[in-house]
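Participant: Pasting the structures here.
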Structure P
Amino acid sequence: MLAGASVRLRPVKADDLDWLVAACGKPSAFGEFEPFFVGEAESLRRRFEQDGLLSEDLTRLVIEDRAGRRVGLAGVDDVDLHSRVARITATILEPAERGKGLGTDAHRALVSYLFLHRGLLRIEAFVAAGNVAARAVLKRLGFVEEGTLRSRVFAHGQRHDVVVLGLLYEDWSRRSVASLAI
């Protein structure tokens, strides 16, 4: 289990699957910018049977608030141990729980874990260009916008650009040391 100041990230359990499929299948779960399809939600159930959603190419973790309520889903994808790179995501699935810092804290916990315990040197995030809030969260954590993948995803009847953000260990560690000195 990973812990932040206001959230815990833990492996998905069998009794989370119905909640996960239902929550991820709601149109409001990923907002207007992030495409997620019910078929993908159901594929999480099949994947859970295979590897518990804990593998090098796809890891999913339940985000819980301090009260232990399930509020979101975090992920680590495409871990490349040779290049020491991975891509992360954290989504607060319930719109009423957004804007409370839970997603920021979940991203912060993932970043700290991957840099300190997995030895990664670079972490990436892909965010819909119109998702200004998610981009702001990542930039506050030190991520840098590195480019745009034009017309990368199809969602809600149209094509959308995706912004690629990256964070290097050396930049993160400098920021972490500087924040301790304050």
Structure Q
Amino acid sequence: MVRIIFIGVFLGFFALNTLQEKGFKARGLETDGERPVAKWLFVLGKFSTILCWAAAFAQALGLNLRLVAVPPGFEAAAAGLFLGGFVVLGLAYGGLGDANTTGLPKAGTQLRTAGIYAYSRNPLYLGLYLMTAGAVVYCGCLVVLALGIAAVTAHHRIVLAEEKFLLARFGAAYEEYKGRVRRYF
């Protein structure tokens, strides 16, 4: 069951992104925003995340990447993190609706505070972090651990930059939101 979760979620993530992208293009919506951080850091975050998740996918397909034994209970917990992160990520995508962009939106947008955004200011990143933690635990490999650390560190820097953007764009409304909803959970 653990292997099926990692394979299914990994493929599901790409299916979700592909369908969303096609839907945006069909409606003529712009999905490429401005990078909130330096290009190298932005690329590092995206690349290390995908490699980390791909390693878990490869491990689930039978390619043994493990340098340490991962007990079955840890495998199950890792699968729970990976699946739970995907659910959070999916809810975050749904909550953003047509405002979901890679980077900062160029056009006007609304501050999202309902749904999952009432519990986390950054559920998309929270989901990404949970999936990454699941992949790291499941793989039991120092290289995947390093990729996971790079992914979370880069994305946290992106979150901090996005917070500055949101404060500049939404002012007091964002300050009030920040006061009642935590950054991650």
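Every read-out reported here was derived from the displayed coordinates using simple, explicitly stated rules and does not represent laboratory data. Quantities reported herein were computed from a predicted structural model and do not represent experimental measurements. Cβ atoms are built from the backbone, for glycine too; each structure is taken alone.
Participant: Rank structures P, Q by relative contact order in percent (Cα under 8 Å, 6 or more apart) and report only the one at the top, that is, the highest.
Facilitator: Numbers: P: 19; Q: 33.
With respect to relative contact order in percent (Cα under 8 Å, 6 or more apart), the highest-scoring structure among P, Q is Q.
Participant: Still on this structure: Could you figure out which one of P, Q the value -24000 for helix-only ellipticity at 222 nm (-39500 (n - 2.57) for each DSSP H run of 4 or more, over all residues; to 500) was computed from? Don't skip to the end; give the middle numbers.
Facilitator: Numbers: P: -10000; Q: -24000.
Answer for the origin of the read-out: Q.
Participant: Work out the source of 4, 14, 16, 17, 10, 10, 11, 10, 6, 2 here, i.e. which of P, Q gives that when P(r) over Cα pairs in 5 Å bins from 0, in percent, for residues 57-112 alone is computed.
Facilitator: Numbers: P: 4, 20, 29, 22, 12, 8, 4, 1; Q: 4, 14, 16, 17, 10, 10, 11, 10, 6, 2.
The correct label is Q.
Participant: If we compute mean count of other Cβ atoms within 10 Å over residues 65-72 for structures P, Q, which one ends up with the highest value?
Facilitator: On the way: P: 14.5; Q: 11.1.
Ranking P, Q on mean count of other Cβ atoms within 10 Å over residues 65-72, first place is P.
Participant: Identify which of structures P, Q gives the largest calculated value of FRET efficiency 1/(1 + (r/R0)^6) of positions 145 and 169 (r between Cβ atoms, R0 = 30 Å, to 0.05). Mind dumping the intermediate values first?
Facilitator: Values: P: 0.95; Q: 0.25.
Structure P comes out on top.
Participant: If you don't mind, another one. Thinking of P, Q, which structure, once mean count of other Cβ atoms within 10 Å over residues 129-136 is computed, gives back 16.1?
Facilitator: Numbers: P: 16.1; Q: 25.4.
Matching structure: P.
Participant: So if we calculate mean count of other Cβ atoms within 10 Å over residues 121-128 for every structure here (P, Q), which label has the highest result? Can you show the working numbers first?
Facilitator: Details: P: 20.0; Q: 22.8.
Once mean count of other Cβ atoms within 10 Å over residues 121-128 is worked out for each structure, Q has the highest.
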